[in-house]
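What follows is calculated from the coordinates using simple rules that are stated; it is not laboratory data. Bear in mind that the values here come from a model prediction, so they are computed numbers and not experimental data. Cβ atoms are built from the backbone, for glycine too; each structure is taken alone.
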Structure 1
Amino acid sequence: MKLNSIRKPLAGMALLALLAGCQTSPEALRGTGDLGVIVERATGSLAVVDTSQRRVLERVEGLGDLSHASVKFSRDTRYAFVFGRDGGLSKVDLLTGNITARVMQSGNSIGGAISQDGRLVAVANYEPGGVKIFGSENLELVADIPATWLDEKGREQRSKVVGLVDAPGNHFVYSLFEAGEIHLVDMNGEAPEVTRFTDVGENPYDALIDPSGRYYIAGLFGEDGLALLDLWHTEAGVQRILPDYGRGDERLPVYKMPHLEGWAMAGNEAWLPAVGRHEVLIADKDDWSLTERIPVHGQPIFVMSRPDERQVWVSFAHPDNDVVQVIDSETRDIVATLSPGKAVLHMEFTPRGEHVWISARDSDRVTVYDTHTLEEITRLESESPSGIFFTPRAHRIGL
C-alpha cells in the first residue's frame, strides 16, 4: 500500500476531529419548531419557552411597552418580531436570546404582519396613523404609507390603522378606524401600490383574514355588522355581512371588544364572539348568515378552535375573565368550565392541538391543559403574562 493512500484518510479523520472540537454546544444545536414566547407585559420581557418540555428556557428583556404587544415569526422560525405598544419593533433571536435589531418606528403602534415571502415586516400605527414596512433582515425602512383620508369638510386627516394582516401574493390588508376604509397594499413593485375601499362601515376596530387567505373581515365599532372583502374578487368591493351581529333582546355593557383574530373556523362554520352578549355565535360561511347562538359564561373575547376543529375554547371579558369554557363543536354542548387563574388574556394551542397554554395575568402564571382529558398538566410562573405565540404561526396566513 502506498503511503499517500494512508495519509489521505488519516488527514480526513483529523479534520473531522478538529471540526468536532469546534462544534457549538448541544444546547444551541436544536430545532425551533417547538419554541414559543410568552409576553410579560409588566416587565417588558419575553419568556422563551419549549412546548415539548413545557418549560421556560430564558427571558429577553428591554423590549419596551408590551401592554398590547403581538409577535410574528420569521419563516425559518428562528426570529421573533415583537410589536410594542410604544412604537418599538424588535427582532429577537430565539436561540441566543439576543435582540438583533430594534427600531422606534412610531409613537403608538398596534401590531404587524410579515409578507408571504418573509422579506418584509409591516407595522400598524396609531400615531402617526399609517403603515411602515421594513426589511426583515435588519429592519431597514422600505416604505412609509400614511393613512390619510378627507373629512366631511374636505380636510386631509390621519387615521389610526387597525386589523393589519398579511395576504397571499406579498400583499398587506388593513383598516382605517376614523376613515371607515380598508386598504390593500401590493408590495411586488418598486413602490407600494395601494387600493382603497371606502365607506366600508363606521369605525372598523379590528379584523381577521381566514386561513385560506381569501376573506378579510373587519368588525365595526360604530354600527352592527361586519365588512367583508373577497380578495379573489376585489372588483366586487366590500360586502356587509351579519347585519345583526351583536344585537339581542337586551344589550349589555361592553367591557372589552372581542378579538376578531380569535375567531374559530370549524368546517363550513365560523364561530365568533357576540358583542355585549353572553353568547357565541355561529355563521354559515357560504352566505355568512347567522345560524345559531350558544349561551356561555360571560362576554366572549377569544373563540378559538382546537386544530382538529372538534373543540372550541372560549375566554371572557371582565368581570368573568377567570374562566375558560370548552364547547364540543359537533354537539354544541359545553363540556368543561375551567379556572386557569385571574384575568385570563390569551390561549395558544400546540400545533397538533394536544395541549393548550392559557395566560392568567393577575395570577402571574400560564396553565397548560391536556385538550383530550381537559386536565391541568403544569403551570409556569410568569410575571403578568398576556400573549402566547408559538413558532408554527410562521407558516400560517394571518398569524
Structure 2
Amino acid sequence: MLMSSRAARRRRRPLEAAGRRLDRIARTVLPGRHPRRGVRGDEPLRVLLPRGLASLAKESGIGAAIRHQETAVRALGHEVVTNPLRPFDVVHLNTPFPDTPLLAHWARLWRRPVLMWAHSTEEDFRDSFPGANRVAPLFRRWIAHLYRRGDLVVTPSEYSRGLISRPEYGLRAPVRVLSNGVDTTFFRPGPGARRRLREQLGLGPEARVVVSVGMQLVRKGILDWVEVARLLPEVTFVWYGRTDPRMLTRDVERALASAPPNALFPGYVQAEQVREAYCGADAFCFLTKEETEGIVLWEALACEVPALVRAIPIYRDGMPDGVLTHQVAGDGPDFPGRAAEKLAALLDGELADLRRAGREAAEGVDIQQIARTLGTLYEEVGAQPHRPAPGRDG
C-alpha cells in the first residue's frame, strides 16, 4: 500500500512540473501579465465585458444588466473591452453559457480578477422553458460551478444572496450585493406619453391601459396575466417582450392562442418604446413568480407608473405592500380574481398613490450610484492597470 501511494506521487510529479514550466512560459510570453510600470493609481482600468454567447441574452434581463454594467464602467472613467483577445485588467462574467468557464480560465491564465455576476438561481430557472423543472437541479449544479470560478460573486439582491449562499452552491469567494440599477435620466416621467401610447395602440384618449414587460414564461406570470385581462375586458392589457416560439411551453402557447381581444402582444421593442409604455400606462402589472431583482420593476417605478406585483419573497420583504408597490399574495386558481380586483381598485384611484415613493427608491439604485459601489468592488479584488509586454500594443 505504501509503495503504491509513493508510485502515484511519482507519476504526478512530471505533470506538476510541466504545469509549473508552462506557467513560467506564460509569464514570459503573454503580454500584460504584470502591473504597468510608472502608471498612476487613478489610471483607467480596461474592463472586459465579453460579447461571445452573451449576445444570445440581449433581450433578457441579463442582457439589460450587461448594458447597465457598461454604463457604470464608463461612468467611472474606465474603458469597456468586449474582445477577450485584447488587453484587459478585470473581467465581468454574467451568463450561464458554456463560454463562461472558458473566459474565467482565460482571465486566470492572465492573472486578472473575475467578477462573476450571479443573476440566475435554480428557483428562477424553474417554470421557464420546456423541461426546465426536470433539469433545474442540474442547472443549479452548473451555475454553482460557474459562480465558484469568480474571485468575487456579485448578486443583485439580499434575497438572491441568501439563495446562492446555501451549502449546495459551495461558494468560497465573497458574495456582494449590487443592484442591476436603472438609468433614471432615461426612465423618467414623459409629458405626452399617455396620448402617444393610445394613438399607437389605436385607442381613444380615455382608454385604460395596463402594461407588463418580460419574456413570455410561466415564471413571469403570463398565465395569470392573461386571465386578469379576461376578467377586465374594459381595460387594454399590453405585454412587451417575447420568447422564441420554439422555447414556449405548451401552457404558454395555449394562453397566447386563447388570450382575449383586449390582451395585446407587440413583442420585443426598443427601450424608447418601453419607456413610452411605462409613462403612458395607467398601471404596471408584474405578476412574476420569482425574481432575483426585476429590472423592469425599477424602470416602471422610475417612470412613476402605479405598480401591482405578486407578493413574492423579494418584494414582500424588500418593499412591503403599500410602500413602493401594491401587492397580491399567493397563487392558485383564485389568484387572477384577487389580482383583478386589486388592479381595478388601483385604476379607480382607491389605493394609495405610491408614485413619488417609487421614483425616489429608483433614484437610490440609479446607475451612477451603482457605479460608485462597483468601484469599491474593483478595489476589493485588487484590479489595477497592467502594462503591455515590450514591443506589444497595450
Structure 3
Amino acid sequence: MAPTATPATESKDDLEATVKKLASLKPIGHSSFKGDVKVGYEGSWIEGLPESTKARYARHGVDISNGYPYVPENDKIPKFVDEAYAIRNEDYPFIERGKNADPEKKALFGAAKEVRNLTKHIGTEIVGLQLADLNDKQKDELALLIAERVVVFFKDQDLSPQKQLELGHYWGQVEVHPQVPRINHQLDGISVIWQDYFREKYGLGLTFKKAIGGNSQWHTDLVHEHQPAGITHLHNDAIPKVGGDTVWASGYAAYDKLSPALQKFLDGKTAIYRSAHQYIDRENPLKGPKYVEREHALVRTHPATGWKSLYVNRSMTVRIVGLEPEESKVILEYLYSVYEKNLDIQVRFNWTPSKPGLGTSALWDNRISQHFAVWDHEGNEARHGTRVTSLAEIPYFDPESKSQREALGLSLN
C-alpha cells in the first residue's frame, strides 16, 4: 500500500510546483516598468530608432537586421534572487588605472585642443580629441582625471560601439546586465539607454507632470554589485536640439559639506544597497518581488585620489547598518538632500555636439557621484545612447584617508 502523503509533503510539493511555474514565466524587470518584459527581438522597435543612430551603426558595421534592441532570451534571464546574486558574487581582480598615471596628464592634455573645467568642483570637457584614438597612457591619465573631476565630457565623437566596449574592458570588468536591452545578441556589455523605447515597450510612465522614473531620478549605477560600478561611459548618438541634459553631483563635495561631527559619525559605517531590477524569492515565491541587496561602505575612499566620498543615493540606498529604521531614515534623507540641493557641487551638461552627425560621450565615476537624466524634451525629440560600465573594487573606507578639500588645502568652512 502506498504511503499516505502528509500535509508537510503536500506543502513542499505545492511550493516546488509553484517555483517551477514561476521559473517558466517572464522576468519581473525594472521596478519602474509597468508592462511585460520583452525578450529576444520580440520587443523590437527598429522603426523608432533615430536616423543618427542608424547611421552610426552602419558606419561601424553593427548588425541590427534582426531587430532592435535585443534583450536576453527568457531562459537566460535570472528569475530568482539567488540566481541574480550568483552572476557576480566573488572577488574579481581590479587594476585602478588612474593610480599610477601622470598627475600632470601631459599625454592627455598635450593632445587636446582645449581643456575646460565646467564648474569649480565637478565636470571637465576635453576638446579636439577622439576617444577612439587614445593610447594606454592617455587612458590611464583620463581615468585619473575622471577620479579627480568626477565626470569628463567629449563632444563631436565618431565612436563605434566596439571601441566603446574596448575602452570599458581597459578600465575594469565590463558589466553584462542579465536583463537590460543591448544592441544585438553579439555585443554583450553594451546597454541601450533609450527612454522612448522604455515608454513604448515597457510602460515607463514618464509625462510632463511625472518626469521622474527610470534614469530620470537621482541614482548611482549598479550599487548592488559585489564590486560596484567604477567608470561608466555613455555615448549619446541621438540628442535633442534643446533639452535632454544630464546632471551630476560630486560625492567628494557632498562629504565635505557635512559637519566634522557628522563626518566622524559616518566614517566606517556601512549601508545596504539594492538593485533596480526585481526578482522572485525562491524560499517565499508568493511574497512579492525582491531585490538584490549588498552591504557596502557608506563613506568610501577612492583608490586613485585617496579622497573620501559620500556613497549614498535616494533610489537604491536602503538603510544604514546598525541604526534603528527611523534613525536611518532621517539621516539618509538629509544625506540625499546634500547631494540634491547644493547646486555648487553639481554640473548640468548639454549633450549637443557642434558638428552634425557626431555624438557626445560622458565618462563618470560612480564611486564618487550621482546623476539624473532630465526628461524635459518629453520624447518629442529622440535621445538615444549606448552605455558601457566598468566594475571597480569592493568599496572600502581607509581611516587614514582625507576629504578632497582637506587634501587640497582648501577651507573646510
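Below, the figures for the structure above:
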read-out: Of the structures 1, 2, 3, the one that 1.47 was derived from, the read-out being Cα Rg over 2.2 N^0.38 Å, for residues 112-223 alone; value: 2
read-out: Structure (1, 2, 3) behind the derived value -13000 of helix-only ellipticity at 222 nm (-39500 (n - 2.57) for each DSSP H run of 4 or more, over all residues; to 500); value: 2
read-out: If relative contact order in percent (Cα under 8 Å, 6 or more apart) is computed and equals 20, the structure in 1, 2, 3; value: 2
read-out: FRET efficiency 1/(1 + (r/R0)^6) of positions 96 and 160 (r between Cβ atoms, R0 = 30 Å, to 0.05) - highest-scoring structure of 1, 2, 3; value: 2
read-out: Rg/Rh (Cα atoms, Kirkwood Rh), for residues 208-287 alone derived as 0.96 - corresponding label from 1, 2, 3; value: 1
